[in-house]
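So, here come the structures, one by one.
Bear in mind that the values in this text are calculations on the coordinates, not laboratory data. If you're wondering where the values come from, they're calculated on a predicted model, not measured in any experiment. Cβ atoms are built from the backbone, for glycine too; each structure is taken alone.
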Structure P
Amino acid sequence: MSMTPAHPDASPLGKPVDYADHYAPQLLFPIARQGKRDELGIASGQLPFVGEDLWNAYELSWLDVRGKPVVALASFRVPADSPNLIESKSFKLYLNSFNQTRVAGVPELAATLAQDLSAAAGAQVQVSIEPLSARPQRHIAYPEGVLLDTLDIEVDRYAPAPELLRADGGRPEVSETLYSHLLKSNCLVTGQPDWGMVVVRYTGAPLDREGLLRYIISFRQHNEFHEQCVERIYTDLLRQCQPRELTVWARYTRRGGLDINPCRRTPGLPAPVQVGEVRQ
C-alpha cells in the first residue's frame, strides 16, 4: 500500500518532535516530486532522465531477539521515477523508531525497511544493511575529472541562473567530467544550509567551465531539497548546452545521520560508481 504525499510545510522539519523508539512506519513523510518538476517544465511521465537517490544511514540500531543492541550502516536506493521523495527528518525519525524494537535478524529488518520505504516512495526501494560487527568499509575518493574550484572568477549571482551556462558549438565534441565542492543550497522548509559536491559528466560541445562554476555557486541562497537541486542542474544543462549525453550527481554532507546523493543521467547510461566525498 502506498502513502499519500503531503505538502512540505506539513512535515516534521523545523518543528519540535518526540523521538519514537519503537517501530513507527507512520513517521515517514512522502512529498510528491511532480510539483517541483512542473516548475522545470517536466511533464508527468516524461522524465528526460533516469536515476536514483542514494541514501546512506550511519545511525541505524535495533535490538536482537534477546534484547542486545545491534548497530549497522545502511544504504537505500530510491528510483528517480518514483512519484514521491521522502522527507529527510521523517526518514531519520523512522529509523530511530527501531532503537528499542526487537528484530529477528538483518533479513527481516531489510524486508521491513524495503516495504515501508517503497510504500512511502510509491516505487520499489532497494535496501542494504551492514552490521558493524562485519567490519564494513567505506570508500572515500575524489572524482576522476577536472576540479573547477581553482578557477579565478568573479561571482555576483547567488540564485540559480541558467543563462550562465554555455557550450561552444563551434568546437569538436568532448567527453569529460567536471566537478566542484562549492555547491551549497538551503532546505526548502527550514532554510538550513546543505553542503555538497556536484559532478557533471557529459559528451557534447565543450562547456564553458567558468560559466558552469558560476552557475553552481548561484545555488548558494536557493531553497530546495537535494533531489530537486540535482534535477534543476540536469535540466538547465540539457536545455542551455544540449549535450548528447549527460550525468549529474551530487554528494551532500550528512544531517541527522543521513547523507543524500541524487544522480540523474541520460536514459541508457550506466550509473556512476558511487564513492564517498571526503566531507561525508
Structure Q
Amino acid sequence: MIRAKYLCLSLLSLCMGLGATAQPKPKHVILIGSDGFGAYAFGEAKIPHLRKMMEQGSWTLHARTVLPSSSAPNWASMVMGAGPELHGYTTWGSKQPDLPARVLDEYGMFPTVYSLLRKAQPSSEIGVIYEWDGIGYLFPKKAVNKDQNCDGDVALAAAACDYIKSKKPTFLFVHLHDVDSVGHKVGHNTPEYYASVERTDTHIGEILQAIKEAGIEKETVVIFTADHGGINKGHGSITMQEMEIPWIVKGPGIKENYEVKESVMTFDTAATIATLFRLTPPQVWIARAVTAIFK
C-alpha cells in the first residue's frame, strides 16, 4: 500500500515535470511600453493592433502602477521586479536612486532583467530604444548591445523595426512617448489624447510587422504595457485613471483571447520575462510571474 502510494507520487511528479518542460521557451521577447497610456483609453480609442494582440494573447486592463504613478519609478519597477522602496527610484525624473538600492548587481545597479539575461545568456542580443531620455538612467548600459535615444516616436518606430529585422534581438525594450506628451500638453481623455493613442497603435503595428518580416514571429513573445495613465494634464497621484494600465502578452505558449483576472503589478512584468527566459529572479525581487497566461 505504501509502495503504491510512493509510486503514484513519483508518477505525479514526473507528469508535473513534463508539463513544466512543455511550456515553450521563446527565443525573443519584445517589451513595448507607451508612456502615459492609461487603460481607460481602451474604451474610446480605435486601436486595431492592440485589440488584435488581445485576441491573440492574454490581457488585463486592471494592471496597476507602483506609487507614485509617475515615469521613473514605474519604468524602473517594470524591469527591476520590485518597487521604489527597494530599487530607490522615487520621483518622476530620478536619474539615480533617491534611496540606496537594497542590493547592487555586478553593474552597480539594482538587479534588472537586462543583467539577469546577460549573465545567463552571455551572447544575447539586448537592446533598449527609447524616446524619453530619462529611460537612459534606468538600465545598465554595459549589459546591452543597443542603446538608442530617438527624437520622436516616428523615428523610434523606424529604429526599432530596423533593429528587429537586422539583429533579431533576444530582448528588446521599446519606449514610446507621444501619448504622455499630448497628455501633458493638451490633457488626458481629450480628442487629441485619443488621436495620440491611435498613432501609437499604428507604430505598434509597424513593430509587429517587422517581427513578421524578420521571420521570428513564431519564436517571439510581445508584451505591451505602460508606466501610468493620467488625469487632466498630469499624473503621479492615486486616481485609478492614473494607476490602471494595460498589460497584453502574445506569443508562443501564451493563452489566446484570455482575460487575466488575477492581480498584476507593473513589476510583475520583470518576473514574467524572467520566467519566459528561464532566468532565476534574485531574492530581493518581490515580483511574481503572471503564470495564468501560460497554456
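Structure data summary
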{"item": "Structure (P, Q) behind the derived value 3.1 of distance in nm of label points 7 Å out along Cα→Cβ at positions 49 and 73", "result": "Q"}
{"item": "Given 11.9 for mean count of other Cβ atoms within 10 Å over residues 41-48, calculated: source structure among P, Q", "result": "P"}
{"item": "Ranking P, Q by FRET efficiency 1/(1 + (r/R0)^6) of positions 81 and 201 (r between Cβ atoms, R0 = 25 Å, to 0.05), the structure that comes out highest", "result": "P"}
{"item": "Structure (P, Q) behind the derived value 20, 18, 5 of semi-axes √(5λ) of the Cα gyration tensor in Å, for residues 97-136 alone", "result": "Q"}
{"item": "Answer label among P, Q for the case where helix-only ellipticity at 222 nm (-39500 (n - 2.57) for each DSSP H run of 4 or more, over all residues; to 500), calculated from the coordinates, equals -6000", "result": "P"}
{"item": "Origin of the value 6, 28, 34, 21, 8, 2, 0, where P(r) over Cα pairs in 10 Å bins from 0, in percent was derived from one of P, Q", "result": "P"}
{"item": "Which of P, Q yields 33 [relative contact order in percent (Cα under 8 Å, 6 or more apart), calculated]", "result": "Q"}
{"item": "Structure (P, Q) behind the derived value 1.7 of distance in nm of label points 7 Å out along Cα→Cβ at positions 169 and 225", "result": "Q"}
